[in-house]
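Every number in this text was worked out from the coordinates using simple rules, so none of it is lab data. Only a predicted model underlies this, so the values are computations on that prediction, with no experimental measurement involved. Cβ atoms are built from the backbone, for glycine too; each structure is taken alone.
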Structure I
Amino acid sequence: MLKTIVALLVVVIFAGGGLWFWSAQEPGAGNAAPAAGPAADRRIPVRLAVVEPRRFETVLESLGTAQANESVILTATVTATVAEIAFRDGDEVEAGQILVRLASAEELADQREAQVTLTEQRRELNRIRGLVADNIVPRQQLDQQRSRVDEAEARLAAVAARLSDRVIRAPFSGVLGLRQVSTGTLVTPGTAIAELDDISVIKVDFTLSERFAGSVRRGMPIEARSVAFRDRVFAGEVSAVSTRVDVATRTFTVRAEIDNPEGDLRPGMMLTTSLPLDPADRLAVPEGSVVPRADEHFAFVLEEDGTVRRQQITIGRRQPGLVEVLDGLEAGDRVVDDGILRVRDGTEVRVLEGDAA
C-alpha cells in the first residue's frame, strides 16, 4: 500500500513539472523574455580632455624668518643720567632725529671755555699778522700763534664730540620699539635705550637643497605667506644668494626682500616662501588621462573613426590635476579622461556630450 502511495506522488510531481515547463514556453506566458529590439550600443562611453598648453613651474618651498631691513639696539656710549626722552614707544622717526638727551652741564661749560679760548687766539693771530707786515715781530712768532689757534680749534672739536655722545639720535628712519629707560636713569656704555627697526622692507633668509644652487639667481620672484595673514600673499624677489653650501645639511642660504609699506610683517615672523623655477607654457593633460606601465606612460587618443589609439608619451612636471607632456601628443589632440580603464587600443567609444575639457 505504501509503495502505491509513493508511486502516485512521483507521478504527480513529474506531471506538475511538465505542465510548468510547457507554460513557460508559451508566447503569452507572464515569464516570457521580451522580444528582441534594436541592437544595443556597444560603444564604450568616455569623457575627453583636449591637449592644450598650461603654465608649469617647479616651486621650491621653504621656511624662513622675517628680519628688518635695518635693525639696531640704541645704547648709551657714556656714563650719565637721562635728562630728556624725546620719543614714545612705537614712534616712527626720521634719520638724525633726537631721541634722548643725557646730562651734559659739565661738557657745555667746557665748550664755552674752549670757544672763548679759540676766539682769543684768533684775535691774537690777527694782531701778530699786522705786526709781521710792519716788520715789528719775526715771522716765527706768527707761525707759533697759528699753532695755538689750531690747538684751540682741536680742543673745541673734542668738547663738541663729548657733547654729541650725550645726544642719542636715530641712525636711520624706522619704527621704535619699547622704551627701556626713564628720565633720571643712570646709563652706562652699552645700556639699551630702545630698539629701532626699518620695516619698510622685510628680509627673509631661507635654505634650499644644493642641487638647486645653479638655478637660483638674484632678482627671481618669490611669494611668502604668514600664519598671521592666511589669506594674503606677499610678493618679493631674491636679493642675494650665499656663496657657500653648508657641509652638514648640504643646503645654501637665499635672502629675499619683500616690500612692507603698511608694516604688516614684523621681524621674527616665520614665513613660508615659494620660489618658482623655470616657468614655461607646456602641453598638458589631466592626471587621469595618463596610464603608467613600468617606466612608460600612455594616453588614449581619439581617432576620426571613433576609435581610440594607445599613444606612448613622455611626461615631465606635475601640478595639481595636470601632467606636463614633453613628447607624443600635439596641441588639440583629444585624449580619454574618464573611462580610461574600460578602453583598449582600437576600442570604439561614444563621447559623452559636454564633457570635453
Structure II
Amino acid sequence: MSRRVYVIAEAGVNHNGSIAAALDLVDAAADAGADAVKFQTFRTEKVVSRLAPKAEYQKKTTGAEESQYEMIKKLELDESAHVALIERCRSKEIAFLSTPFDPESLDMLANRFELPLIKIPSGEITNAPFLLEIARTGKPVIFSTGMSNLEEIEEALGVLAFGYLDSREPPSMSAFMKAFESTEGNAMLKERVILLHCTTEYPAPFGEINLKAMETMRNAFGLPVGYSDHTEGIAVPIAAVALGAVVIEKHFTLDCNLPGPDHKASLEPCELKQMVKSIREVEVALGSSIKQPTASELKNKAVARKSLVAARDISKGTPFSEENLAVKRPGDGINPIRYWEWLGKEAQRDYSQDEQVRD
C-alpha cells in the first residue's frame, strides 16, 4: 500500500446474503473512489454458538426473536460468491478485501484467493490461536482494536510477532512477549502491521470516539495507525485523517433503511463518495510541516501587508513622529516592524500624504 490514506469501503454483511446486492456494493465503492471494498468471510457454525445472544444494537435492527446464529447464517457468502466479487473488483479496478472469522475462511482468502493482506476484526484481538494462524500465512494485516486496551494490543502483537518469526518454540505468553520484544519481531511488526483505532458500537457515540488514542497507540507501538469508524456521518473519519490516520475504514450500504444489523450505522453511496472526496482534500491540505509563504500567497503579500507612509505632507528635514508617520497598504515598502526605528529620523526629502517613506 502507498503512504496516501488507504480508504476501505466496508460492505461487510450489508449485502443481506444477496450476491446481486454484493456486486452492487462493489460498484458503489468503486464509483465513490475507495481504494478497497471489504466483505466478511465466515462459516457460521465455526464462529457463533447456537446459544450466543445478539448485541443490543442487533436486537434493535433485526429483532430479538432470532438468535445471533440464525441472523449470521443468512449473511454467509460462499466460495462462488467470492469468485464473482473478486472478478467484479478486478473489472472495476478496486481492491477486494474480506475479513476472515475462522481458520477455514482464512485459508480460502489467504491461499485459495491469495489476498495480499488480511483484515483482523476487533473481536479477534484475544483469539490467540487464530491470530497465530493469521501470522503464519506471512500476510500483512490491518488490525482493528475496538474494545481493547494497550495491554491487550501488546499481547496480540506478541502473538503476531511470534507467528511471523515462525518460531519453533511452543506457543506461550512468555514466548509471545519474547518475540514482541525482539529486534527481529519488532521489525516484522513494523513491516506488516497497521493498527486501527476503533469504538465498537453501532452507531458509536461521538463522546466515546477518543481520536487522541491514535497518537497513544502510535507512540506505544511505533506502528502506523488508522481508524475504523462506526459514527454517523463523515466528520470523524475526516478528522482522523487530519490526525495522521493512514487507513480509514467505513461501513456503507445501498440503503440505510434495508433490514439487517449494520445498515443503520452505514453511509449511503453518495455519502461515501463525499467522504472519499473530503479525505483526499484534507490529505492534500496537510501538505508540509515547514512554515513559510506558499507560492500562491506570495502574489498577495504586498497587497495584504503594509508599509511606512507619510501620514501628511512632510518637508525635507522634518523629524518623523507619531503624528506624521503611518502604516498603510501596500506592503512593498519599508517593513512597519521598523516603525520605532524611524521615529526621530529626519526626512531626507519632501513627502506627500500617503507616499511611502524610503531609506
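The greatest value of FRET efficiency 1/(1 + (r/R0)^6) of positions 96 and 248 (r between Cβ atoms, R0 = 25 Å, to 0.05) among structures I, II is that of II.
Of the structures I, II, report the one carrying the highest value of relative contact order in percent (Cα under 8 Å, 6 or more apart). Intermediate results must be reported in sequence, preceding the final value.
Numbers: I: 27; II: 15.
Checked I, II; max of relative contact order in percent (Cα under 8 Å, 6 or more apart) sits with I.
For P(r) over Cα pairs in 5 Å bins from 0, in percent, for residues 56-239 alone, the calculated result is 1, 7, 14, 17, 18, 17, 14, 8, 3, 0, 0, so let me know which of I, II that is. Source structure: II. With respect to volume of the Cα convex hull per residue in Å³, the largest value across structures I, II is given by I. Computing distance in nm of label points 7 Å out along Cα→Cβ at positions 128 and 336 across structures I, II gives 6.8 for structure II. Work out the source of -8000 here, i.e. which of I, II gives that when helix-only ellipticity at 222 nm (-39500 (n - 2.57) for each DSSP H run of 4 or more, over all residues; to 500) is computed. Computed on structure I.
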